[in-house]
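**Q** The following blocks contain the structures, represented as structure tokens.
Every number here is computed from the coordinates shown, using simple stated rules; none is lab data. On a predicted model such as this, the values are computed, not experimentally measured, just so you know. Cβ atoms are built from the backbone, for glycine too; each structure is taken alone.
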Structure 1
Amino acid sequence: MSTSKRKKFYVTTPIYYGTAKPHLGSLYSTLLADFVARWNKLKGNDVFFLTGTDEHGQKIADAAQKVGKDPKKFVDSFVNDYKKTWQAYEIDYTKFIRTTDDYHVKAVQQWIRDLQQKGDIYKSMYEGWYCTPCETFVTAKDIPVRPELVEGSPNGSPRCPSCSRETHKVHEETYFFKLSAYQDKLLEFYKNNPDWVVPKERLNEVIAFVKSGLKDLSISRTTVKWGIPFPDDNEHVAYVWADALNNYITAIGYGQEKFKKDFAKWWPADLQIMGKDIIRFHAIYWPAFLMALDLPLPKKLLVHGWIKIGEQKMSKSLGNVVDPMNLLKAYGADPVRYYLIRKMAITHDSPFSIQDLEQTITSDLANDLGNLLSRMVSLADKHGIYELLAPKTWSADALKLQGECVSAVKDFYTYMDEYNFHMVLARLWKYINQVNAFFHSHEPWKLVKTDRDTFLEILCATAQSLRTVGLLLWPTMPNKMEELLKSIGVVFSLDHNTIEELELCNWNHNFMLTKIPPLFVKPEVKKVTEQPKEQEKKAALVDDIITIDAVAKVQLLVGTIDHCEEVAESEKLLKMTVNFGEKGTRQIFAGIKKQYTPEDLIGKQSVFVYNLKPRKMMGMESQGMMLLAKDADGKLQCIAPVEKVENGTRLC
């Protein structure tokens, strides 16, 4: 496809503070951007993917001072850690911006001059509370809305609404941006663009804040020296968020005459990705800055939840961060990429655990996908078959599988358009399980001697399916999927619109099979220690009668079944991914395979025991229990609310 005919796609991550190495949360944001960027490359689009580091402000200056380093040399020591980590995880960014880069500094100063000429910046005095770790001002209106911010605080200083740490009083001369002048324009924009933020609920928080009244924003500091000097007033440096937000336009040419065409090509951004804790800066300050410049606003903001360790947000200050490089050494890049996209729903906070990661690698990657490829290719290799030719006509069963392929591709595209990434992979895994069932039920290892034509058709239908799966999964696991495609003789290329081609689902491809080592390796799972005999005896003596205190301990929550699949080795079990809203997702097993199909349950609400101790079922962990009741005919019926309620609602 010629470059001139390609559509452009510009995606950004937040830029990360250069005070420490990247952690799993920063990897997650960056991985989402890489996932979307690669998807657009499959569509034949011309892609610009921006990431980088935020290197100015009091937070950086304080951290550098503590270790006795110059601020620039201090941030220099961490930048390579980001670049090495992104490279190790196959993050294929176009540009890595540093806010200390000369072109960025000059462009921000030009931005200030432009706004001064328009009359949108003026000098006055600021007095208020400031959070250095978040580089954010705590406004007076935050306190009436959230009185807990001042409860128990010394000297009446409010805690930061973002990180809950203490703030300090600031009193200094400052330049202000006339943010209040853009309140009505912002509200009008939100009204006309209700889908501007994904998920929609995040925009409601922003609207409520803006409606409560915007005050002008301090955009300079005199008490901090580590920052971009204000033009014509070196006593002031630019407020770090005024500096940082502009990276999205300076990186593509804003303020640089020789890159005017590049800026015109790439701006506005098609998608800007960030965590929920910085939405106020991106959904209020950033669009107001752009409105002041008469520039178009980004087309979409994707605001994801936090990764949680136990019940706490992962954060450097809490000391509970996970080092992505340790995960890489233990499990490899692609399995971790898959796990984060599949299990971390953007709509809410999601728990992370090593145990869940290992089980996901074992069940989804090694068992479901890797084993399917291995069985098919090994069976062909055993019987000396290396070339598979697409039959002129397909059997009814193969055509049914092809129809399922068409449906899976269609749903995959729909979820991608909605940026509903965990459902993208859940839907594709439903199809992978259907291919496994097709392969297993036809028992090709028996047919090879009795019906060679059907034997070859089963292998070819499986290869056609694996080709589709491999291409759709390439944005998630680029290295592993290129290995898979090579194993079936598919040459991977970005020279055409792969997505458009897959939509046609033409099963007319021929394959050259090559046996390869296992695509995914199962992690070594520690054996669960058996309950001591004495504990078993004591448990048996417990009376059936319980007190109200015992009842209160049981957390019965309503959840929606986002994904459900059969456990191939079990006659009874279904494996479900259950969405409990703000409490995250859980993997739960239920012995209802004979009464329900996965399709019966996906999207349905039911009641679950949420705080049940996890237990092993078929070598995997079940993290709760589904409540069921037998009807008059002896069939198990799900317990569900009469009317739909919010996920995570507790029964009372």
Structure 2
Amino acid sequence: MKKFIPALVLFLVAVLAYGLLSLRLGFYWDDLPITWIRYTLGPEALTRYFSTNRPIWGLLHQVTTRLIPQVPAWWQVFALVWRWLGAVVVFLIVAKLWRDKGRLALGVSLLFLVYPGFNQHWAAYLYSHFYMVLFFFLFSLLCMLLAIEQPRRYWAWTAAGLFFSALNLWMMEYFYVLELARVGFILTAARDENLTLLQRLKRTLSLWTPYLAVFTLAVLSRLFVFNNQVYGISLTSQLKSAPLETLIALARIVKKTLELALWDAWLKIFELPDIANAETILRSYYLVVAVVVMIAAAGFLLVPREAVKTLRRNIADSLWMIALGGLTALLAGGPFWLIGFAPSLNWPASRFTLPFMLGVALLFAGFISLIPWEKARLVLLVSLVGMAAGKQYLTSHEYLQDWQTQKSLFWQMTWRAPSIAPGTLVLMNEGALHFYADNSLSAVLNWVYAPDNHSDRIPYVLFYPTTRFKNALPDIAPDLPVYFDYLAGEFNGNTSQTLAFYYAPPGCLRLLDPDVERANYLIPEGSLMRYAARLTDPALIRDGPGAVMPAAYGPEPTHDFCYYYQKADLARQYGRWQEAVQFVETALSFDAHPYEPAEHLLFIEVYAHAGQWERALELSKRVYEVSPEGTGKMLCRLWRRIAAETDESQGRDALDKVRSMFACDL
């Protein structure tokens, strides 16, 4: 039973760091397009999606998606299990390399498990597959060490090691340069053997040769058989044109990357996230830290006391661990430096820190083991693990908040637009969501509005104008063709068939009025949404069934201010003014909703059409007082339309006051 205790400790820490909110979290970033493609467009579409970049990895997705449904909670648990299994294998590797250092092996695996540089674990569909490939690499190392330990089973373990090494190398590029660190693990495993230098080199080469052959085949296949069309190697051409400048620049990037992975990543444990209900969440954060510290400390205390004495005496073991960690960390950045990418701690680039986790854990544990005082080592290591686990738990709340915000976005969209004409381009501002790209939201748009589409013709696409301007979106002007290759299918549209939405929570989602909001100077100019507003064609919205919210987005939220706001705007679009008044009255009965000036444009128009001129004028004054420069022209455009569409004789007094107060030419 005692041999399973490290795995149990690692599992409990994994649950505390990553699993406490698993049943409430959703899909994020590339989770959405890949799962939509697989579960809606079908396995063939998934094959097309991966055909241009990682076709072998795509086969792994084919297997997992046949076993696991499109339910976020299932994928959250799946990712947690693979992250835990990776940490267990790290423990076994270190325990093989340092046989009397069970405490140290557990410390390395805990540091690996909670490494704070990588903060995207909860994009669980995507990263469960990353973890599986990393597991393949780690398990191949363990098989190699078992082959060295058990000469009679050498070829059985070597065959297994070569198989899992090949899986890593052919599936994706993130961990393939780590294969070169294998020689360091061989040297570390053989460090106590009584061999001459020549004998040591021969033994190392004989053990490494089968893996080196597989690595060489993988490199040749990438260069000549399958050249990744998404991530092409750019360093070679730069070295040919400017070798010295390229090497200097590369050295700077390497230095910066190592500082980021080794130092800046751990400083993240002291940062507090921007989340709602922060006080309550922080209390639970401290509880998570305390529990992790107790678990980690208990795990260390289970190791025999003799291990402490050995650790204190054997400085050489610590230096070997530092050297091995340094080599592994240095090689970890290879795939990204070759293609000109520099890892970052910002979303989504923090994914590039994944290959650094093993090297960083070995380095940190090695340096900590040099501290001569046992209690100081224990306190430092346990504190790092506890605070890193607590930081990951806090980050999970950010993901929960973003999932809820994203769900609210699409529920509001379906309330406002029950059905949208196929071929529609949707433009929306950036900034409302942190863990989604417009590519992610395009998937949901199709998932909601075309649930029965299984073809390679994509009926909808959502763009952030700031992201797509001058590439997929040639210009923000009418009658321009729009083409977008989704890899699994294609969208062909036109800018004259556009809906522009603005979303700035806690405000409601707004369909931008093409006549009025082009003059809404409360919308930041850099968002390009004032220009996008001119393209909006509300006639693309059909007042009938069409949208089907996926099960992952259910149940339907309680009908609040934004629900009645959207229903009032839909009724306004179709000229159902009395119905619109009822929705407006209900919306305004919610006191908790923050005051958003642009939302009140709808209320002004509805009240004016219902003959409640004084109420419309009162709301206009309120909007104007927020920012005369920002809202004045917008109010004039709105009242000009009201004057044209209503009986001016009935609202003459209100219109006269508008002319006077806002200097409008009605």
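**Q** A value of -12000 was computed for helix-only ellipticity at 222 nm (-39500 (n - 2.57) for each DSSP H run of 4 or more, over all residues; to 500); which of 1, 2 is the source structure?
**A** On the way: 1: -12000; 2: -19000.
Structure of origin is 1.
**Q** I would also like to ask the following. Taking distance in nm of label points 7 Å out along Cα→Cβ at positions 92 and 628 from the coordinates of each of 1, 2, which one would give 4.5?
**A** On the way: 1: 4.5; 2: 7.5.
That value comes from structure 1.
**Q** Using Cα Rg over 2.2 N^0.38 Å for the comparison, can you identify which of 1, 2 gives the largest number? Show your work: numbers first, answer last.
**A** Values: 1: 1.07; 2: 1.14.
Comparing 1, 2 by Cα Rg over 2.2 N^0.38 Å, the maximum is at 2.
**Q** Right, something else. Given a value of 0.95 for FRET efficiency 1/(1 + (r/R0)^6) of positions 332 and 524 (r between Cβ atoms, R0 = 25 Å, to 0.05), calculated from one of 1, 2, which structure does it belong to? Could the numbers behind the result be given before it?
**A** On the way: 1: 0.95; 2: 0.05.
The read-out comes from structure 1.
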